[in-house]
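Throughout, read-outs are computed from the coordinates displayed, never taken from laboratory work. Owing to the predicted nature of the structure, the values given are computational and were not obtained by experimental measurement. Cβ atoms are built from the backbone, for glycine too; each structure is taken alone.
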Structure 1
Amino acid sequence: MLNLEADVRRITEEMEEFNLPLGCDDGTASSTAIEEWGLQLQEAAALIRLDVRASSKHTQQMRDQGFQNVREARLKAPIGPWAKGKIQKELGMMGLSDLYDHL
């Protein structure tokens, strides 16, 4: 028999998103076309009230709504095949494909 209250308590939620503008932790994306593209996209999105940095607020929003044991993990992900190591190269190709699919 379904016990909705008990089942709701066991729910695990996962959210995956990226923020714009894109960047690099070593500063190599500064003053580049990809940074400018991200900044312009952010400005354009704001005109239609779309927050392309919304994912940076999800953790607090979930806590504000009463979710408990909220954890946030920020992961670095390459965009392109030039990353070092086999796994990073594969992740980079997936990231590049994802970026192209959503342009």
Structure 2
Amino acid sequence: MHNIFGYIFVMALVTYLVRMLPLTLIRRDINSRFVKSFLYYVPYATLAAMTFPAIIHASDSMRASVIGFAVALGLSFRKRSLLTVAVAACAAVFVAEWFLI
């Protein structure tokens, strides 16, 4: 490692700038409907982009992961509780891995 404190400083600076610049550069209200809708959906898209690959690669079998994801998706569309969805998805992956492997 060349200079770990330099790396840490650069990472801290970049993280700070990403959070600070929008607050200082955008002082007026945003009137554009397109920009407002874009900013509204950014957290959901970011969450999906981070969690979907983790869901697919969570188990040894990709088919078992997809089965668990399908179970979770189906139960969540039926408005079941978070605990019910999580337990059912884990159980589906467990059973699918048991039968697929």
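Okay, here's what the table says:
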quantity: Given -27500 for helix-only ellipticity at 222 nm (-39500 (n - 2.57) for each DSSP H run of 4 or more, over all residues; to 500), calculated: source structure among 1, 2; calculated: 2
quantity: Identity of the structure behind 17.6, 59 (criterion: Rg and Dmax of the Cα atoms in Å, calculated), options 1, 2; calculated: 1
quantity: Which of 1, 2 leads on relative contact order in percent (Cα under 8 Å, 6 or more apart), largest value; calculated: 2
quantity: Winner on mean count of other Cβ atoms within 10 Å over residues 19-26 once structures 1, 2 are ranked, highest first; calculated: 1
